[in-house]
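Scrolling down, you'll hit the structures one after another.
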Structure I
Amino acid sequence: MGKTINPAGKPIITVETEFCGRTLSLEVGRLGFRTSASVVARYGDTVVLASTMVGDKPLQGFDYFPLSIDYEEKMYASGKISGSRFIKREGRPSDDAILIGRLIDRPIRPLWPKGYRHEVQGVASVLSMDPDFRPDMIAMVALSAAFMLTGAPFDGPVAGVRVGMVDGKFKAFATPEELNGKLDLVVAGTKAGVMMVEAGANEVTEAEVIEAIEYAQKIIQPAIVLQEELIKKVGVVEQEFELSLPDTDIQQRVESWLSGKLGAGLRAPYPERNDLVRQLRDQMKDHFVEEIGEDAYNEAKNEYNDAFQMALHKDVRQGIVEEGIRPDGRKLTEVRELSSEVGVLPRTHGSSIFTRGLTQAMNIVTVAPLSYVQLVDTMEREGERRYFHHYNAPGYTVGEVKRLSGPGRREIGHGYLAERALAAVLPTEEEFPYTIRSVTEIMSQNGSTSMAATCSSCLALLDAGVPLKAPVSGIAMGLMMNGDKPMILTDIADAEDFAGDMDFKVAGTAKGITALQMDMKLHGLPVDVLKEALDQGKVGRSHILDHMTSILPEARKEMSPYAPRVESIKINPDKIREVIGKGGEMINKIIAETGAEIDIKDDGLVFIASPNKTSIDAAKQYIENITAEPEVGKIYVDVPVVTVMDFGAFVQIMPGKDGLVHVSEMREERVERPGDVVKEGQKVTVKLVAIDDKGRLQLSMKAAQRELNDKK
């Protein structure tokens with residue numbers, strides 16, 4: 001085995017520690033010589049390369065931090081070639097990769113200083129994947145370490161862990177199968193506190209979630225200490241940087257002009273408050289244009305707008321922290337006005353509109369046979385998705401002109417969160433043999449559209465007749481810290497989100513939590529604050545759930561007349577080959593003759609779909625005939641004669657099953673020639689009287705007639 005040479009002559013530096021039962025190592029100097037910093041993380045058989053780049057100078061004209069974090073799945077990492085017949089090379093990232101990129105981004109982004117406008121990129125490439133656990137948290141540690149090594153003003157390090165619940169106990173780096181159980185929780189944090197939480201769950205309690213977060217925050221500490229050790233060994237040179245902050249003179253002038261115009265004068269329900277803010281901004285512009293001239297104002301327009309926005313955020317915080325009053329006049333625990341409708345679209349299988357204040361979500365549910373499942377082929381998994389939720393939010397929903405395009409990272413993330421919230425309460429395939437697509441069309445945005453999507457999706461699923469185990473509601477919570485005192489807000493709107501310290505979304509049933517997403521803008525929060533937010537969120541979530549159940553408490557008993565009907569039968573798995581036939585000949589014949597769609601599972605479960613009940617019954621009968629076993633003593637009515645011989649006739653009692661009616665078994669009286677009694681193709685009624693030791697069927701026409709006469 002050869003040795004890698006570092007062109008700069010620098011040594012390859014490696015540090016390692018025990019982390020959740022395995023050795024975690026971080027290595028610098030072997031790969032990525034031209035990056036700002038590169039780190040190779042190894043954990044079990046998982047190897048992740050984190051490559052980071054930081055621009056030398058701030059970008060001009062940007063009013064946001066230009067950070068991009070990408071997670072690259074490499075099929076070779078899991079020893080796979082893509083199952084697609086046409087595409088073998090990795091291309092556009094899968095939804096899973098996009099979601100993991102967002103997952104890593106969320107605890108890292110808040111740890112950069114406000115006003116930092118240097119372009120920053122982080123790429124986590126999975127080079128080898130241990131199938132016993134998901135590699136995403138190792139990618140998070142690797143990127144955190146790499147950002148620390150750049151010398152940029154990143155206030156890390158951070159680390160994360162994915163926790164499952166096995167036999168009532170928490171387990172870090174649980175297997176993918178174990179994560180499909182009661183809990184799949186990701187917690188990321190710094191040494192000081194929690195930065196991000198995301199979870200999918202099967203109705204776990206708030207107390208269980210808090211206990212899991214405490215467990216996770218404690219066990220990530222060795223990964224944070226290891227990064228600090230690496231930084232000391234490497235010897236990081238701090239980068240010089242500039243912050244793009246509002247001009248202090250402009251900030252003071254704007255705040256002086258706004259004095260007396262904020263506070264109570266802006267407190268009004270949405271959208272009236274938005275109109276008041278817009279009018280005030282226009283008045284500010286007119287004032288300063290008159291004072292300094294239009295050209296001078298236009299030259300510094302962005303600074304004036306930033307100063308106005310900063311003053312507005314300060315006012316929102318001041319009202320909440322000092323007076324306990326929110327921008328729209330609500331109390332801290334108050335939910336905005338709710339209204340909902342179901343069955344709003346005539347031809348869809350299920351539909352709803354959920355409105356909470358100025359936020360509005362329409363959801364449409366479509367059901368289809370199981371043959372319409374989505375095939376999944378990624379580095380980590382391959383299989384089928386039977387239920388999926390898609391989320392759309394065009395520019396007009398926030399009052400902006402934007403070009404229509406495909407879904408972005410935000411749309412994919414919001415759709416997945418709502419999907420996760422409802423996955424725990426979906427019926428099984430056997431209970432509801434359909435593929436289910438739920439689409440949320442956001443109509444208006446003003447805070448927490450992902451939770452509005454969850455609520456509207458639940459109502460539309462019930463409207464479509466999907467027998468959910470329990471209805472699910474969701475709510476977004478906010479936080480503003482007043483020193484050490486947390487001010488927790490129920491059902492946050494945009495103004496509170498922009499000015500606040502936390503965005504926390506929780507969804508669940510009356511019994512427990514099914515999905516959770518929590519992001520901090522502070523540099524870590526203690527777990528007891530999160531507990532208070534969870535407890536307050538439960539009350540708000542229950543209020544919304546009561547509203548939803550007043551609209552539609554359970555699934556409709558009858559599905560839409562436009563929805564396909566699906567029925568199932570169970571056959572012997574050994575008979576699947578006979579139903580399919582050589583080259584699919586038999587199943588194609590059944591489909592062509594009956595018009596039904598047929599999907600056969602490996603365990604012998606057969607799903608038959610058609611809008612027409614007659615079509616389903618015909619296909620079902622066809623399959624039952626093919627898979628049925630001959631029964632001695634059973635009478636087979638109107639079955640065809642296939643061959644007439646001198647000694648009798650062969651009759652097909654079911655597909656592929658012929659039996660002999662001996663000439664002596666045709667009539668009570670003596671028959672000289674079988675051809676005098678039956679012809680080929682003629683339908684007759686026979687009774688199976690015996691099956692000999694060679695499996696040959698012995699049939700009788702006269703025994704069948706005798707039994708039928710006796711019944712009369």
Structure II
Amino acid sequence: MSNKCEILAPVGSLEMLESAVRCGADAVYLGAKEFSARQNAENFSLEELKNAIDYCHIRNVKVYLTLNILIKENELESAFKLAQSAFNLGIDAVIIEDLGLAHILREKIPELPLHASTQMSVHTPEALTILKEMGFKRVVVARELSKTELTAICEKAKELDIEIEAFVHGALCMSVSGQCQLSAFLGARSGNRGLCAGPCRLPFKAEMGTGYDLSLKDLSLLDRLYELKEIGVKSFKIEGRMKRPEYVAAAVTCARQGIDKGYIDLNLAETLKNVFSRQGFTSGYFDNNLGRDMFGIRTKDDVVSANSAFPLLHELYRNERKSVALNIKAEIKENQPICVVFSDEKNEVSVLGDVPQKSINKPTSREDIIKNLTKLGNTPYFAENTEVLLESGLFVSAKTVNDLRRQATYKLDLFRSKVNVTFNDEKIEVADYIYESKEPKIICRFENEEQIPSDLSGVSALIFPLENDFNLNLDGITKIVDIPRGILSEEAIAKRLKTFKDKGFEIALCGNLSAVEIAKRQGFKIMADSGLNIFNSFSLKKAKELGCVAATLSYELSLNEAKFNCDMPKGIVSYGKLPLMLFKNCPLKNGHSCEKCEKKGYLTDRLGIKFPVRCRMGYSEMLNSVPIWLADKQKNLGNFDYQVLYFTDEASQRVEEIITAYKEEKVADVKYTRGLYLKGTI
């Protein structure tokens with residue numbers, strides 16, 4: 001594995017590409033017109049993608065394609081074809097969220113490097129074991145990591161020979177990426193599908209909080225890159241495909257200075273802050289200094305500062321960056337065609353000119369030839385060494401030398417942009433859906449023992465949270481332990497699992513990849529939770545390969561979209577106030593201490609709607625304000641093997657009423673939502 005670190009820049013348009021490369025990016029990430037986590041960016045057609053790859057490869061810059069959204073069943077073939085086309089065009093890697101698409105690409109295009117998106121929510125080391133087995137070369141870790149946590153992941157990565165990429169500048173989502181359904185549930189615009197509407201930037205108020213308690217300041221670690229390099233981070237990622245080229249220019253230039261010089265020019269740092277920030281920057285996660293100081297919004301003053309900063313930043317990318325060193329040789333002999341040779345670190349090209357004339361007056365000097373050969377102007381090339389063998393008494397015009405130089409650089413461009421891959425024309429087959437009418441079993445997820453009714457007839461299994469104590473003696477019912485999606489300590493999870501194993505729990509509900517690996521090592525069977533974002537038949541197949549015996553599908557799928565086959569039980573959450581966001585930095589702490597809220601509280605939006613927040617072993621979750629209700633839609637659930645009734649704050653009597661309602665297919669007697677099950681997401 002190379003010791004060289006990489007500055008990775010965001011690109012959402014052709015001008016952004018130019019600004020990133022000219023300011024010193026080692027790599028860029030960009031999206032095509034489809035299947036990108038920034039669908040509202042300008043993005044690239046296939047022809048534009050080819051031009052972008054050529055432009056970058058000529059300049060020693062890598063290009064990564066973002067295919068980092070969840071893929072619906074009817075999109076799998078198109079998504080695969082896009083990845084295949086990008087591979088054939090010479091893309092350096094693809095960034096993936098969907099487990100199913102990753103499975104397909106590993107099988108069909110094994111030569112294509114895969115990078116695990118931050119949407120995979122990797123925040124502890126054990127996830128790397130699974131991702132390595134799946135063929136990933138690099139993992140983009142969660143943005144919520146402290147230095148200690150990131151160090152542990154980098155140590156595991158070194159052991160597994162896998163690269164770590166970390167965000168060092170740009171917007172911070174309040175929720176752990178890949179675990180947010182807020183935009184989807186409030187407006188059917190899914191962050192997991194690249195169309196987040198950013199509702200977290202609107203007023204959501206904790207008691208005695210800031211009033212914008214879901215809006216974080218932007219991250220900046222640009223002055224800490226040496227620190228990150230020392231702990232093993234290989235790629236420094238800048239967020240911002242929806243930003244302006246000037247923003248990218250400033251951020252990349254700061255990063256370049258941080259790596260090359262060890263410091264950042266103070267004026268440039270201030271300009272970057274002015275061009276885009278939310279009341280300044282934060283390093284709170286990295287420094288493990290969470291709380292109110294991390295929160296901020298975009299103010300009018302921020303906008304005014306940006307308008308004054310933009311003109312200054314154009315100069316940063318006005319000219320080509322000289323990034324490719326050349327060895328230049330020329331032989332000019334009597335009665336022989338002029339020969340010019342350009343070579344870089346890998347390629348050598350030669351061009352021939354006319355036979356030089358004998359000088360009538362002043363012969364051409366060696367200095368004249370060197371001057372014109374090295375006049376590389378608006379190219380990325382610069383002459384490192386120049387050798388000229390010139391016989392005396394000859395005349396060569398400046399035009400002749402200039403023409404030969406242009407021919408040589410053009411020819412070298414072709415060599416440097418040549419695609420060195422074997423053309424791939426594989427195909428995938430997505431099986432037709434075969435309907436089998438089933439009566440889905442009822443599984444109940446309880447928050448605590450007090451909720452569990454004495455009569456569990458008709459309930460095939462119960463799910464109980466790992467963080468709470470379970471002392472009931474319940475025979476004849478399958479018991480499943482629910483591992484939190486957010487993990488602060490893998491050791492603490494393993495220790496708690498042993499306790500539940502001793503109490504007869506044999507299945508672990510896992511909402512992230514680390515939980516899968518930890519639970520398997522403790523001898524549990526695995527049930528995939530919705531946090532694993534199972535979205536299509538291939539991700540369901542991958543879940544089975546990971547050892548899952550059942551899988552709860554993403555609740556961003558409509559019931560019709562969830563009609564795909566697999567020889568493993570699949571289910572949905574059909575009742576409950578579903579988790580919409582996962583927090584490392586609990587927003588309730590903006591108002592009061594953990595002791596006062598007793599692990600639960602509310603956020604109130606601008607319409608006065610209250611969203612419950614609960615704590616789970618160091619992370620917290622915001623739940624929807626009203627429950628899903630599908631009791632009266634049981635005839636629509638014949639495609640599923642089970643349905644989960646997700647109880648949170650309901651008392652035991654109410655729990656019993658709801659279970660009865662689902663057995664008897666009753667209409668709701670409370671305010672409810674159908675979620676996305678009937679309409680799906682965009």
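Every number here is computed from the coordinates shown, using simple stated rules; none is lab data. What you are looking at is a predicted structure, and each value in this text was computed from that prediction instead of being measured. Cβ atoms are built from the backbone, for glycine too; each structure is taken alone.
When mean count of other Cβ atoms within 10 Å over residues 20-27 is calculated for each of structures I, II, structure II gives the greatest result.
Comparing relative contact order in percent (Cα under 8 Å, 6 or more apart) across I, II, which is largest? Evaluating relative contact order in percent (Cα under 8 Å, 6 or more apart) on every structure, the highest lands on II.
Sorting I, II by distance in nm of label points 7 Å out along Cα→Cβ at positions 500 and 620 from high to low puts I first, with the largest value.
Taking distance in nm of label points 7 Å out along Cα→Cβ at positions 188 and 228 as the criterion, the largest value within structures I, II is that of II.
Upon calculation of Rg/Rh (Cα atoms, Kirkwood Rh) from the atomic coordinates, which of the structures I, II produces 1.12? Source structure for this number: I.
With mean count of other Cβ atoms within 10 Å over residues 132-139 computed per structure, which member of I, II shows the largest figure?
Working: I: 25.1; II: 19.0.
Of structures I, II, the maximum of mean count of other Cβ atoms within 10 Å over residues 132-139 occurs in I.
Matching task: 2.8 is the computed value of distance in nm of label points 7 Å out along Cα→Cβ at positions 124 and 564. Pick the structure from I, II. Matching structure: II.
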